[in-house]
Structure P
Amino acid sequence: MTLTVNAGEWEPEELLAKLNEGERVVVRTQFLGDDHEVTLRWDGSTYYCDTPTRLHKHTTEEEMLTCIRKQGYGADTTEQDA
C-alpha cells in the first residue's frame with residue numbers, strides 16, 4: 001500500500017513506523033520552487049529515499065530518521081512549546 005503525504009505533515013517517527021509496516025510513503029515536497037515527489041520505502045533490510053535526482057540507501061532506522069529530518073520530509077520537532 002502507498003501513503004501520500006505533504007512534507008512536514010507527519011512526524012518523522014510516524015513515517016518510519018509506516019515504512020516498518022510495509023507501506024511505501026510518497027512525500028510531496030518543493031525544491032527550488034518546483035513540486036517533487038520522493039518515495040520512501042523499506043525492503044526488510046534497507047531503507048530507501050528515492051528522490052528525483054538520487055537514490056539514498058540507509059541500513060538502520062536511525063539513519064533513515066536522520067534523512068527524513070534533514071530533508072524536511074517529516075514535521076520539524078526541534079521546537080518545543082515553553
Structure Q
Amino acid sequence: MSAGGAAFAALTSDRAMSPGDAVKLLAVLRQEMGEDLAAAIEKRLDGQFRRTGTDTENTFRRKKVVFAASMRVVQAVRDLTRVPRT
C-alpha cells in the first residue's frame with residue numbers, strides 16, 4: 001500500500017495511531033511526494049534542451065546552463081524530501 005493509501009486508511013479507521021507511527025507515515029508520504037514531483041519535473045524537461053539544427057553555439061550553451069539549473073532543482077527536491085533527513 002502506498003503511503004497515501006496508508007494515511008487515508010489511518011485517518012478513516014476507528015483506531016488511533018501512535019505519534020511515532022504517524023511521524024513515520026508522514027515521512028514516507030513526504031518522500032513519495034518528493035520523488036513523484038522530481039520525476040514529473042524530469043519528464044516535463046525531457047527533450048527540451050537538446051541541440052537542434054538551428055541552434056548556434058551560444059544558444060546551445062544557454063540551453064545547457066538552464067538544463068543544469070533545472071537538474072539542481074530536481075536534486076534539491078529529492079534531498080529535501082529524503083528519509084531520513086540529514
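A short reminder: the numbers here are calculations on the coordinates, not readings from a lab. Keep in mind it's a predicted model, so treat the numbers as computed, not measured. Cβ atoms are built from the backbone, for glycine too; each structure is taken alone.
Identify which of structures P, Q gives the largest calculated value of Kirkwood radius over Cα pairs in Å. Walk me through the numbers on the way to the answer.
Details: P: 12.7; Q: 15.5.
Structure Q comes out on top.
With distance in nm of label points 7 Å out along Cα→Cβ at positions 40 and 56 computed per structure, which member of P, Q shows the largest figure?
Largest value of distance in nm of label points 7 Å out along Cα→Cβ at positions 40 and 56: Q.
Given a value of 30 for relative contact order in percent (Cα under 8 Å, 6 or more apart), calculated from one of P, Q, which structure does it belong to? Can you show the working numbers first?
On the way: P: 30; Q: 38.
The structure behind it is P.
For helix-only ellipticity at 222 nm (-39500 (n - 2.57) for each DSSP H run of 4 or more, over all residues; to 500), the calculated result is -7000, so let me know which of P, Q that is. Please report the intermediate quantities before stating the final value.
On the way: P: -7000; Q: -25000.
Going through each structure in turn, the value belongs to P.
Work out FRET efficiency 1/(1 + (r/R0)^6) of positions 8 and 72 (r between Cβ atoms, R0 = 25 Å, to 0.05) for each of structures P, Q, then name the structure with the largest result. Spell out each step's value before the answer.
Numbers: P: 1.00; Q: 0.15.
Going through P, Q one by one, FRET efficiency 1/(1 + (r/R0)^6) of positions 8 and 72 (r between Cβ atoms, R0 = 25 Å, to 0.05) is largest in P.
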